[in-house]
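What follows is a set of structures for review.
Read-outs: derived from the displayed coordinates by stated rules, not from any lab. Predicted model only: the values in this text are computed from it and were never measured. Cβ atoms are built from the backbone, for glycine too; each structure is taken alone.
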Structure P
Amino acid sequence: MKKTGQSYKQVLNLDTNFDGIVIGSGIGGLCAAALLAKEGKKILLLEQHYVVGGFTHVFQRKDYEWDVGLHYIGGVDSPKSVLRKTFDYISNKQLAWASMDDVYDKAVFGDKEYAFCKGKDNFKTQLKTYFTDPKDQQAIDQYFALLTEVENVGIGYYAEKILPSFIANIAGSLLRRNVMKYADQTTRAVLSKITDNEALIGVLTTQYGDYGLPPAQSSFFMHAMVANHYMDGGAYPVGGPSSIAHSIAAVIEANGGLVLHSAEVKAIVVEKNTAIGVQMDDGKTIHAPLIISDAGIKNTFLHLLDANIQQKHHLVDKIEPLTTSVAHVCLYIGLKKSAKDLGLPKCNYWVFPSNYNHDENIANYRQPSDPLPVSYISFPSAKDPEWESRYPNKSTIEVITLAPYEWFKTWENEPWKKRGDDYEAFKEQIAQQLLQSLYQIMPHLNGQIDYYELSTPLSTRKFDHNDSGEIYGLAHSPQRFKQRVLRPTTPIKNLYLTGQDVLSAGIGGALMGGVICVSAILGKNMLSRVSK
């Protein structure tokens, strides 16, 4: 695993002559810092965790390595795609991608399996082999037409976020109008207009776990963005997800910046309604004329700003309508054989009950002993072409499902790794369920497992500093897309927001949140700069 950055506690005589400070090293923070660095700005990036990268970081146990948030990404196979150009730009083309299989996702409902094929025409053709009724085939055509419509109307929504607030207040409604036509409806509401086939709706919304809300709760705009994102298949970073932070941090530091981990920011320092620096957990204040937060809008407004600032700008009221996204558990599995020897695929599996109604499956999931509403199974060691050179004759698997934070609240004040026998027994119960889900699709792995460890929402809460272990920031419901507060500018001068709360869920959404943030700061179209 590549080590990125330096420890804040080991840096002596820290130079405080920075042009800007970025709080948090998720992909939104890394992107914003690298874009500014390439514009000649000297940037200090501060990460409270002891590993840089946010949900792109990896961790190790017993000579195994697992990713924690980036399991695959779409839109990077083609050098001409916006995401690929952005990654190339902020990493100086030092970040490489490995394509997954032509079938990159498989959905399993009971004993039925559905393949998600790379390429819009291929996927549409494949779907029609499963759903042969003329009414279903017509609905499939309508569905793909809707995805194309949404893909073509997003520009106004993004442009509104870059405009100065006073202009956005005047022109914003017009710019957002075409997007809100889709964003203001749930995914189920839209799909129910084109089909009443529950199986078809269930298959089309297989990837709801990629944005966290089932069809009756999610915004169709969010669903369409994710569906379009993976239309040309999935890819994985060569060398593992840690290569992302490593390559981008090198660009920041090559331009005079500094990337520090174990650097917890306690507060943003504001004077005369202007952000002028940050106060660290050791009491030290670091000044800079520009502060960018990748800590999430709730953390930034409620935890990093003084109560007087909150009251002055009614920040609590502004974010009160915003609910948080789902929490999850992940079972990290290690095996003492190579992915090739074990026949592990590059594709992901989404395993569901035989019921195709995702909302009902979640509603029926009231306690850990109930049937899992979904299991997402990923094989990172099979996706990375450099894995075998780092970890010969070993492989890894991850199995993920939803898990309400409330199930773990009893132990939230207990120290990490010392939460007691009851907690470990509770985790083991969930781990066994996830193992059974794995054995359902790959029974030959039973007896092959060398090591496993379950992470819970308490782990996410500890390392991501959120309140309820949520993985996608804010819930991507229709209500979310109505909120005008979700933009890079804030009521405090020289304080900006980046990351997925600015735009949308996932690595791609957070990355573009960084592009939008820097565009607003510099008054430049950074997307045009990146594309050139």
Structure Q
Amino acid sequence: MFQQILNPAGNLFVTWLIALVPVAVLLLLLAVFQVSAWLATLIGSVVTFLLAAYVWQMPVGPGLHAYAHGSATGVWNVDWITFWGVVLFNTLQVTGLFERFRSWLLAQGTADVRVQTILFAWAFGALLEGLVGFGYPWAVVAPILIVLGIPDLDALRVAAIANNAPVSYGALGAPIIALAAVTAGTLGMQPNDLLLPFSSAVGHIVAILALLPPWILLYLVSGRRGMAEAWPLAIVGSLGYIAGQLPVAVYLGPYLPDVAGAIVCFALLLGLLRIWQPPNIVGYGDRPLTAAEAERANAAHGLSAGQVLEAWMPFAVLVIVVVLWTGPWSPLPKISLFAVSETAASAVAPGTRVTATFNFAPFVGGTAILASWLIVALLLRLSLAQLGEIFRRTWHQMWGALLVGVFIFGLAYVYNYSGMAGSLAFAFSKIGWAFVVVAPVLGWIGVALSGSNTSTNAMFGTFQAIVGKLLGFPLLLLPALNSVGAEIGKPVAPQTASVGVSTTRFVRNEGEVIRHNMGWTFVLLAYLVVIGIACLGLFPGIAVLPK
């Protein structure tokens, strides 16, 4: 068995610097040289493997096996989900159901910009994030806000800030699935057994985080007076999302918290508007709307009841199938055809082992999404032309992201198996309890530079878990803070911004958008740091690994 080396350079500071090289190379390629993510992670993989073999003396054969196990995990546990999630989303677009759903939703609210902001930027944005992620909520929501009279740059900022809380459950839970996959060897469990514990830990933190953004959104579109006048929207918007998100995250897992949160939020907001509406109907900047503007905004959707039900049908099928398929009552996710692994003796915790495992469970969450899509496709009676267009769009959008899943997980597995993550964590553990402040900041930095919560969790998840073990923290706390910190960095992530601005006049001018978003991400990051300290000191039980 390969014995990891804790301090191969003979000097802990030098070892720490060398262990940071793969992270620095990856982020430099992405943020400075703007290399495509798939190519950056491929180059990062080569650098990581060479350092692991020559500095940490990882044997090449087992190291290659560890890389292959990681890549296979990335394909099956993450790519398989995100691919079919995007297929489902493109099915809605190609068939016109997405536009029908959007038109129906737009007609439900009043002409007030605050109502439309909470409905679209917050609730609808969460639904889009839960289905597909990757910056699409910005790209879809921002044009709607611009039509409502919000200037382009401000509309992008509103869409981006609203997109904070849902990101850890984006693309049908891909970031949480990544976190479980890369930390399983360190925590001594199978990835599938970690999905629910991580989903629950992140869900509790996100529920607290989600209390703040709706207030910020109201302030951004209408100022202090408009926010004070429309306070019921902020309360119902935040609590509505939490009411759907938290129970699903805690009891069912990471696949549907965003979708459930968005649907419950829609229902409660529309119920609120039946009994209460802002006393003054205003546009952007708290400007009173003219009668003509209000009438235009309140135009009927023109859809029959059957058309509305058909627009809602794919979401209903998705929720029913995934809940039945992946819930704790289902035996399907637990079925395994085979598992392969490489094992190393840990240098950080003598007497324990670090494993790099690929477990082929054929009925994972991605297969549930495929089953949902097949049912939707049959109900919609898709033509061959429509099927061709759906898969053409999906491949065009996803081939790079699919390759990232291959390379980033291979990199992360080698980083952990070789002992590099352990050496880095051992050095950082010298900070002591104050590392609870550093953990979410690292998540923010990781996603701000890489653009992906999933990749950030894959890169830093193991490292955060090892630091937590060394410091005696609740084992899930630091990885969970890493994931939620990554949520908050999304509004300043170049790759996310490049997709988000694709439907506005800021195409290839992401820098101006990022600068415009930056300040509010610092506010939310400071809020998350306070949440992290409170979790550690007051209610650590939310992040304890179940026995």
| Thinking of P, Q, which structure, once mean count of other Cβ atoms within 10 Å over residues 23-30 is computed, gives back 31.1? | P
| note | Computing helix-only ellipticity at 222 nm (-39500 (n - 2.57) for each DSSP H run of 4 or more, over all residues; to 500) for each of P, Q, the value -11000 comes from structure P
| query | distance in nm of label points 7 Å out along Cα→Cβ at positions 487 and 511 was computed and gave 3.1; which structure, P, Q, did it come from? | reply | Q
